[in-house]
Structure 1
Amino acid sequence: MRVRSVICSLGRSGYMHRDLMAIKSGAKQDGFVFHGKALSPGFQKIVEPATIVSVMLELEDGQIAFGDCADVILAGVAGRDPAFRGEDHIDYLRREIAPLLEGRDVAKFRDNAKDFDQHRRGGKPLHTAVRYGLTQALLHVTALAQKKTMAEIIAAEYGTAISKRPIPILASGHKDDPLQLDRTILKRADLLPHASFTVVKDHVGLEGEKLLAFVSQVSKRIRQIGDADYKPRIHVDVYGTLGELFDMQLAPLADYLGQLAQAAQPYGLLVESPIIADTQDMQIASFEKLRSLLKEKGIAVGLIADEWCNTLEDIKLFADASASDYVQIKTPDLGGVNNTIEAVIYCRAKKMGSSHGQRDRSFSSHLDAHRTGLLAGLHAFQAGPRCR
């Protein structure tokens, strides 16, 4: 089966871009927006509606496969590509990339995905969002051509087993919305609430008191309204604020994580991005030392690496160093979804947990189906730290 035609269309994503550098530099919040100058590459405003390019592949039999070129909320941070603007990419997708897809045999996903993930334009790789969308469409089109699910295609081509149980999902909610927290508890989310703590003074507290109170309240609310057998893990993403609070002094930071673990009891605690260092080497070294300190102190907190851990190559570096309990595999940051598959398999081989980047929210509904198929095809996939 071959591709008969290619359609590319601009669209709005499901969420926003946020300039983390500007927010951390003191931009004034006004409701959902921030006032001040944008600082990260690709940003014109601190908060901007994100855009996508939807790529549709029509097969010879009339079936149509979909893929969305989308990126993450915090684009341009810690080694990521600049914020994706669909209007800057759609012309060359139609003019240069579509002809490479038309007439292509789509019997196999893996080789086709590699071709487009490694494609160069002007000697440079395509934007990660473009590679992401193209390879989504290629996975979907192969599944349609073979009349199989995407999970079956992945399992067959990568030698994985299809999961026979639900994949644990992180429910992401705003820290200031207690009703949202209640809904995720009642729906028995496996991990919650993420909540995004980005500014030390406002979100963590100058003594760490605000984050401690938040974790304690989440634990209390789970006990109050959750089912008796409901045992989720509490997951908070702190965007490097703990490193800022403790001036990158890891021993007191580890002690503070111990306080957070106490506040979370009787539930497990996962902390994402406790620090964001200036370079990748510093990030890996800091995570290694912090993890070692937690082990020495007997503190049961799962560390998740995100920033500076973007591409397949980055993930391999963190896994080889055993720098964290988990790596956050934000699928758009890896470019082709073939890289996400390889990353999960590599983490499993290194006995490191991996969590899937669900929280960028830059997706349309049919992309959710792509992620579901991807996860189901990777029996090895873990949605939280191995210390559970």
Structure 2
Amino acid sequence: MTERPGGALIGAALGLFFLHAAALADVPVFANGDQPAEGRVTVQLEEMWRIGGEDDEETLLGVVNQVLTDDGGNIYLLDIQLVEVQVFDPEGNYVRSLGKRGDGPGEVRNAFGALFLPDGNLGLIQGFPGRIVKVDLEGLPAGEMRPGGDDPSAGGFFVLRSAASVGNQLVLGGMKITRGDNSRTANHFIAAHGPDGLETARYMEKTTVRDFGRLEISEKKEFFPVQGGWALGQDGRVYVGPARNEYKIDVYGPGGDHQNTITRKYESWKRTSAETERARELMMPYRRRNRNSINIVVEPTERDILSMRVDPEGNLWVLPSRGTREQEEGIHSTWDVFDSTGTFVRQVAFACEGDGQKDTLFFPGGGLAVLVREHAEAMFAFLGRGADNPEDQDEDAEARPLEVICYKILP
């Protein structure tokens, strides 16, 4: 096992476990303590413009769930309820909308993500059936990619939940669902795909089975880090948080080789009764008639890692469960930062308006941060209180008015 500067010494038994695991996989484990080597800093966010909210009668927003930016500083807001990407210039003026709901060229039934593709087009991630629909930056159809194949007779459902692209590398997160006589099997994956849609490398996979005759939905057993639990770096490395109740990050090379593992000493956040009940609702299928017969098993703690991203310098930013809770006044959230070697170097607190539990801060790049106010409640309503199956998705759910605030990250 390899210790990094600032890492805590751990007990002999745990150390032997990690040493054994690393030896078996020939992978170094970088074990960090609970305090960063360079301490904690606060970063101020300077407002540039805002749209939406109760007082804005000109802007129509549904549920904004992803934010992108281009080299010109334009902001792209993926609205998963309106099923379109709204584009705003650097001053916050509306430019155009890309994509729309439908089955025709340049259209999607649902949109779980958006990304800029290697060919310069914008890709819209349709969750089910899983495909990437391409449009150019003027909104014209530019083709599509079907990573799950084109033959529906092959059986099963191919579902996409997340995607990222750097250079010529495209990484997708999703699952292939097959049904038995009284069961459902889901093969979850995070994998690289080529421009032809074929898989080229697999970073993580997991198989879960639901027996409809004795239905139990377990938050821990069914956990897979497909949303918020992985990130793609500029160098092509993929970072995956494989365990729900563990602060652990596996680092893979572009070709799928497991290069190292990063850990940090961390105390999981114990859920309140209200948080436990909300988690239970999120696990409950929305439209299932026999809801009361389902045994929902939720964890007593929140998942340790909520979100990850990699900056252009190769630093890994991790938002832990405590990073949005019990924050000082004026602080939205606090992130853990690891350098490219896996060392826990600092914590960064972002100062702006909003509540980290209710409002989500996105970092599209270009020195910008975008706050979506009321995001958590809007997502809760849109997902129909836990519709995790394609058949259960409630796309017409009513969402509360959102407000989007674009900030400049000050040095």
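Each value in this text was obtained by applying a stated rule to the coordinates, not by laboratory testing. It should be emphasised that the depicted structure is a prediction, and the values quoted were computed from it without experimental measurement. Cβ atoms are built from the backbone, for glycine too; each structure is taken alone.
Just checking, which of 1, 2 has the largest value of distance in nm of label points 7 Å out along Cα→Cβ at positions 28 and 308?
Numbers: 1: 3.4; 2: 1.8.
Across 1, 2, distance in nm of label points 7 Å out along Cα→Cβ at positions 28 and 308 peaks for 1.
Quick check: 56 is what I get for percent of Cα pairs over 26 Å apart, calculated from one of 1, 2. Which structure matches? Here the read-out was taken from 2. Calculated for structures 1, 2, FRET efficiency 1/(1 + (r/R0)^6) of positions 180 and 332 (r between Cβ atoms, R0 = 41 Å, to 0.05) is largest in 1. When log10 I(q)/I(0) by the Debye sum over Cα atoms at q = 0.09, 0.18, 0.20 Å⁻¹, for residues 196-347 alone is computed for each of 1, 2, the one that comes out at -0.29, -1.06, -1.22 is 1.
One of 1, 2 was used to calculate Cα extents along the principal axes in Å, for residues 84-211 alone, giving 53, 29, 25; which? Please report the intermediate quantities before stating the final value.
Values: 1: 59, 41, 23; 2: 53, 29, 25.
The read-out comes from structure 2.
Assign the value -11000, calculated as helix-only ellipticity at 222 nm (-39500 (n - 2.57) for each DSSP H run of 4 or more, over all residues; to 500), to the correct structure from 1, 2. Among 1, 2, the structure yielding -11000 for helix-only ellipticity at 222 nm (-39500 (n - 2.57) for each DSSP H run of 4 or more, over all residues; to 500) is 1.
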